Structure P
Amino acid sequence: MADKIVIVGGAIMGSSLAWWLTELGHPASAITVVERDPSYAASGTAFTNSCIRQQFGNPLNVAISRFGVEFIKTFQSRMDDARVAPIHFHPFGYLYLAGDASEADRLTRAHAVQIAAGSATRLMTPEEMAAKWPFYDLDGIVLGSHGTEDEGYFDGTTMFDWWRRIAQGRGVTYLADEVTEIDTTGGRIRGVTLASGAALGADIVVNVAGTRGAQVARMAGLDLPVEARKRYTWVFEAARPLEKDLPLTIDPSGVHVRTDGAIYMAGATPDVDPAVDPEDFAGDWAIWEDKVWPALASRIPAFEEIRVKQSWVGHYDLNVFDRNAIVGHHSDLPGFFVLNGFSGHGLQQSPALGRGLAERIVHGRYVSLDLAPFGPDRVAAGVPFPEDAVI
């Protein structure tokens, strides 16, 4: 008899897992996705900037992104549904700018990892960057790292929507409810209780609760080093538009900016970055005047005259232990799985991580990519598996 699975969280990662489980043959009728907000209006998926890159310092993350791009490009054929259109992918590339020798050394080491993993990253001198993108002021920049292929924007909302719709069409149950208790009688997963008062029996519970991941883990008597952290985004137009596409440029100030069609999108991490309540989306908009706009105008003089059209605050489910995904079975509690702590990389990593955990559940092992280094036991053991390239 197939294991009964409860997935806690139905946004892009939970829906990826649900789709992959059915794709690998797990009976859809044995899968229930519990989502507290079926509008997904406050989910990380709703606020994402929907980009993918190869430029990581951890080789497993590079491999995950390489599969992610392949999946995006072949999405229509993989869905096997005549209603599904291709996913739009705009490969404008990322450009990391190093302002000192230490950051240049990090980019150089990461470049070696990326090349060994098959990515087409190139290191560029300031002179090379100025020749290719004359709109930059590269004063103080000592090195750049540019992703020449398979980095850019994609339509993650469409990917999420079809995963969810096809999983439901196959028979996966999506409940608009909230898990309030996890039954661990006898030292293993037995089921969950919902806010509605309903009880669901389960052999497996998967924590895909995003910024509420630590809260869900505590219901099972476990700790998870995941916190909600605010991240800011601004969409703006320029009085003097640039003459060519702007790569997703990561400035030494921490401000990043990219082309967004005929306009531009910028983002930043606040200098004071405390953990916040997952319900807290209030913004400190002085960040724009004090940090973001000055950095943009300094690096790209054409952006001295710009007008903000839209802005919002989203959240990272930040893994404060080592800023890498936490994926796999928790050895302290049979039947409890974790898919959490993506630290801003969840959308782009959802194809590979949904597939990987589905393989682990269905086959009892990872088949395509070995995600064992992401396992939650590393946290308890105090052995980090770090990722330094977090924007």
Structure Q
Amino acid sequence: MSSLVRLPVSLDPSEGSEDAAWRAEVRGAITTLETLERTLTLTDDERLGVAHALTNGFPLSITPYYASLMDPDDPGCPVRRQAVPVASERDEVPGDLRDPLGEEAHEVAPHLVQRYPDRALLLATDRCSVYCRFCTRSRMVGQGGGARPLAELEGAFEYLASHPAVRDVILSGGDPLVMSDGRLESILARLRTIPSVRWVRVATRTPVTLPQRITDGVCRVLRTHPAVWVMTHFNHPKELSALSRSALARLVDHGIPVMNQTVLLRGVNDDADTLETLFTELVASRVRPYYLLQADPVRGTGHMRTSIATGLSLMARLTGRVSGLAVPKYIVDTPGGMGKVPLSPDAVIARSEGSTTLRTWRGVDVEYVDPPSPCLPS
């Protein structure tokens, strides 16, 4: 391995300001086969995958920090599998969709998607620090547009102002925290002028892939709207490095609640021990595991998806064995934009009049007897 070059990770505050550190990470991102070859011992399968990625619109980008978490000699490394393309991305399987969540069909204003009565998705940028190979929006991310100018989002703001039933806005993209503090602050400040928007969820993977981005400055910006929640996206315990834990602690210490959405991925986290470790370590970092998401059927990701039966089996193994605080909901976001469906192992064994038999996590069947219906006064 002496021929490989490990790219530097900008961690030392003496090298410059916090803002300069994360920008240096972005500028130093691995975006070519040649740079990747200097960092990892690639397989032929990976070389073919990179060639496909570089010619088919879904780019390659890996921060030096995230690359430092990868095993340079193991193509099965769970971090590496998430960010390094493989030849299977060229393949389509039954059920694959270009836009699996029907976001284009549910666009109600430029860059604004509404699939539920009380919430909407604002796509503020197409850029990420790392392009995850299972990305739901691989059809649009990294296409060169970058952060959307505020004027370009005005139609979305006007829609939100005229539809007061929408009280929850998910700010996403791309990754909104790859934008500058000023751009992020302008968006949150504009949302704050809409009284019916009660809270904002900022969907970001920067605590995982670019933890240098979580500066005191960006934490203050996130407080521009009085009710901001950060929704992050750890998929494997290996991603919970000391730097990532520090980033999470900084968010929470600034009073920003943090929740995590994990995608169930074949060869990454599709075993109960890995998920148990991930979820309990997140709780220990004051982050609530929110969803375990069945991977969306994005075109070219069949090699990364598991069956729903696998997800149900994993949830059955976690239930009772892991504190309820550390067990997320298992969710399938149904194709076509029809909404999320929570799934859980069926614990109801039998039903009869006034009685239900339940199977506990211990495998014991217990009868629960309903109370008698109250007599109404005549």
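Here are the numbers:
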quantity: At a computed 4.7 (distance in nm of label points 7 Å out along Cα→Cβ at positions 77 and 349), which of P, Q; calculated: Q
quantity: Top of P, Q by mean count of other Cβ atoms within 10 Å over residues 125-132, largest first; calculated: Q
quantity: Of the structures P, Q, the one that 3.4 was derived from, the read-out being distance in nm of label points 7 Å out along Cα→Cβ at positions 69 and 157; calculated: Q
quantity: Structure responsible for 18.8, with mean projected area of the Cα convex hull in nm² calculated and labels P, Q on offer; calculated: P
quantity: For 22 (relative contact order in percent (Cα under 8 Å, 6 or more apart), calculated) the corresponding structure among P, Q; calculated: P
quantity: Source structure (of P, Q) for mean count of other Cβ atoms within 10 Å over residues 181-188, computed value 14.2; calculated: P
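Any read-out appearing in this document is the output of simple, stated calculations on the displayed coordinates, not a laboratory observation. These numbers come from a predicted model, not from an experiment. Cβ atoms are built from the backbone, for glycine too; each structure is taken alone.
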